[in-house]
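Dropping the structures in below, format is structure tokens.
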Structure I
């Protein structure tokens, strides 16, 4: 299959009959989301150009404001009509990339990339890239985004895709959360909508939460191999080695890091399911 042709912002603006600054404005208003390279450069595919032409027509000929344009585009594009927050992680949604789910939640809430990025405290390019690739966000940031949209990381990751009750998962057959944070693998030990989220974390050397986060509930962890460093409330440091267990209340700001030269593996339980 031939590679998709992509246009730089000046080329896309010329094809749509507007200025590059107008494209940047429409992006900040949540009307268009170009592809972002690792360096942050905007690239536009054929579908983007057609959307830009539609936006220009709605603005110039119909006189619609950004909110009305966004609503009109959503009515014409069924893929933008998303399920409510509570249904994420179940049924067909369980197979959708986590970045796509967050993009759908943002669009459903009528929030722009600029607004969400500003509230969370990250760059627009980083958020845009994650929505497209489901890669590059820390656990801290991912949790804050989930909380912003009234859901949890577990639901977004598809852990909440079956009813509670018995759950048998054989050794080595653990379902895995979609990877999103570098060096962090989360393997599910108890599937379903239960009162406990039971997971097996596998942390590469140096993997961390990249900052402190907090949420409702309680947490318990037990180290199987390696070593993990925990910081509570910003000033209490704990180092856990093989065989060590640790419990704390999730409302306390907490961060973590694999301080071991090799892989660290631990059992991590959250209750209720608020992570």
Structure II
């Protein structure tokens, strides 16, 4: 059931927010459809919150065992339970208002539902915010939805990539190169990982000839536009870094003949203009 949590929880959020908004509008008396719509949405939100909380509880076990993630899991779970409780209270108030719909007290009960609904939306917001922290700051839930080990492999690759970028930006090229080397060792046949290795050799190791040698071993399908342009761009970067500007321009020209691209064309034009200015 834990795999359903990301799907179900978004229904709960939408139903609660729109339902409370409709309930607030209904306090002004118009349009007529808003009040019954608010009742329907808020009762559905209450029911959905039960499924959201249960599915979240089912998912939290593997996630909280990730080192350092437990406090974030607990925080998210507590706010999720608060949101569920508040939405259940709102649902009960809405049912009471429905039972009293012919009574003068119905408007007072709907006002109470609006106030409780605002508290519920606040709890939903907090639960969602902490859930976002859990996903984006701790990579919580990876591999739970499908059970496919490749989900975890993609997480590993993403982690190596982002940490390599962070190390490079922090002036730690050796550490960045080591992380990229780990990625290549783990994913040796992945074309984009090999591109990453070539880029690291150029940027982290300042070795343009090694970059060109690495790229020469990468076989890109000739009909793949994106990979072909990526290969040509890296080759041009390496040629330029090696002082072979003519080779860089020829590389870009060849790929542009097969796959026209405004950005690459602008780069080629700029290189030609620079070469012309240098010649004068």
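Tell me which of I, II gives -0.74, -0.79 when you compute log10 I(q)/I(0) by the Debye sum over Cα atoms at q = 0.10, 0.11 Å⁻¹. Intermediate results must be reported in sequence, preceding the final value.
Numbers: I: -0.60, -0.70; II: -0.74, -0.79.
The read-out comes from structure II.
To test your reading of the models, identify which of I, II gives 2.9 for distance in nm of label points 7 Å out along Cα→Cβ at positions 29 and 133 when calculated.
Details: I: 2.9; II: 4.5.
Label of the originating structure: I.
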Structures I, II compared on distance in nm of label points 7 Å out along Cα→Cβ at positions 21 and 261: the greatest is I
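Supply the structure label, taken from I, II, corresponding to mean count of other Cβ atoms within 10 Å over residues 173-180 with the calculated value 16.2.
On the way: I: 16.2; II: 18.8.
That value comes from structure I.
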Which of I, II yields -27500 for helix-only ellipticity at 222 nm (-39500 (n - 2.57) for each DSSP H run of 4 or more, over all residues; to 500), as computed?
II
For Kirkwood radius over Cα pairs in Å, for residues 37-124 alone, the calculated result is 15.0, so let me know which of I, II that is.
I
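Every number in this text was worked out from the coordinates using simple rules, so none of it is lab data. Just so it is clear, the model here is predicted, and its values are computed rather than measured. Cβ atoms are built from the backbone, for glycine too; each structure is taken alone.
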